[in-house]
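Structures are listed in the sections that come next.
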Structure I
Amino acid sequence: MKKITVLSNACQYAIRSILYLGMCSDEEHKIGVKIISEELEVPQPFLAKLLQKLNKSNLVTSTKGPYGGFYLSDENKEKTVWDVLLEIDGSEKFNQCFLGLSKCGDENPCPIHFTVIAFKQKLFKDFKEKTIAEFVVEIQLKGRYISLKSFEILN
C-alpha cells in the first residue's frame, strides 16, 4: 500500500533532526552529523546538506572544530515546525489536495476534502503555534512516539 504524505522526505528528516537535537544537544553538548545520521537512520551526505541549510536559516546552530557539531540554541528552540516546513518544502503542500487533484477546494471539493480539512487545519495550527521546545517537552514528558535507532520513547 502506498503511503500518503504531506511532507517531503527532506522535510521529515529536517523535523526529526531538529527534534533529536532539541532532546539530545545544547551549547555544551554538540552532536556531529555522523551520529545524527546513524541515530535517525538518514543518509549522512543528505543530512549534512540539510543541516547546513537549517544552520544558514538559523533553525539550528553549529560550530566547527574538534568539539564542534550541531545543537539547538535557546533561540532555535523558539522556532516552530512551520519555520522548518517553510524552509524545506514551502507552504504549498498545505494548499494542495490530499488526493492530488489540481482543482480541489471548498468550491469544488474532492471526495475527501471536507474530511481532511479539519486534519490539515489542526496540523497547520500546531506547526505554526508550538515551538520546537514545546514539541520536545511533549515527547519527553507525555511519551509521544519518536523512533530513532537507539533512542525510543513509547507510551
Structure II
Amino acid sequence: MTTPGPLPKPGLELACRLSVKLASPLEKGAAPGGQWRIIPIIGGTVDGPKLRGTVLNLGADWQTVWDSHAELDTRYAMETHDGALIDVRNFGYRHGPPEVLARIAAGNAVDPSEYYMRTQARLQSGDPRYQWVNRTIFIGTGHRLADAVQLALYAVT
C-alpha cells in the first residue's frame, strides 16, 4: 500500500451573509442543567456572492441555555432572488465570559470578537439551480443582536 501525499487543507468561500429577524423568546422552562427556549424567526435578508434573497417568516431557534453557553438549533427557510426555496438547518454554540453573556441576554450591543458564536449549516433545495447546496458543507460565524442574528455562511471547499 502506498502512502498518499498530504491531504488537501479545506478552504472557506463566503456564500452569503444573513440578517435574521427574531421575535421575543418563548421560555419553555427548565432543561437538565439549563433552560429551554424557542426564538421565532420572522424574516430577514440574504446577501452574498453565492446566495441572495430573503429569510422567510418561518422557523425558529430551539435553544438550550446553560450558565456558560447556549446550544443553537435552528431551522428556517430562505427564498432566493430568483424564486428558489432553500431549507436551512443550523446547529452551533455561543459562549463567552459571564459578563459578556449577561450583556447579550440584556439586549445590549456586544462586539462579536468578545464571544464565540460558530455554527454548522445544512442547506437543502429541490430547485435544479441550487442542487450544489445539497452537497456542500457550510460553516458560519455569528453575531447576536437584541432582535436579530447576523450570520456569515462559508462553503467549505
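Please state which of the structures I, II yields 0.70 when FRET efficiency 1/(1 + (r/R0)^6) of positions 16 and 96 (r between Cβ atoms, R0 = 25 Å, to 0.05) is computed from it. The structure behind it is I. Of the structures labelled I, II, which one yields 10.5 when mean projected area of the Cα convex hull in nm² is computed from its coordinates? Working through the options, I get structure I.
Here helix-only ellipticity at 222 nm (-39500 (n - 2.57) for each DSSP H run of 4 or more, over all residues; to 500) was derived from just one of the structures I, II, and that gives -15000; the source is I. Mean count of other Cβ atoms within 10 Å over residues 80-87 computed as 20.1: which structure among I, II? Only structure I yields this read-out. Suppose distance in nm of label points 7 Å out along Cα→Cβ at positions 24 and 136 works out to 1.3; of I, II, which structure was it derived from? Only one of I, II returns 1.3 for distance in nm of label points 7 Å out along Cα→Cβ at positions 24 and 136, namely I. Each of I, II could give Rg/Rh (Cα atoms, Kirkwood Rh), for residues 32-71 alone, but the derived value 1.18 comes from II.
A value of 22 for relative contact order in percent (Cα under 8 Å, 6 or more apart), calculated from one of I, II, originates in structure II.
The numbers here are math on the coordinates, done by the rules we state, and not lab data. A quick note: this is a predicted structure, and the numbers were derived from the prediction, not measured. Cβ atoms are built from the backbone, for glycine too; each structure is taken alone.
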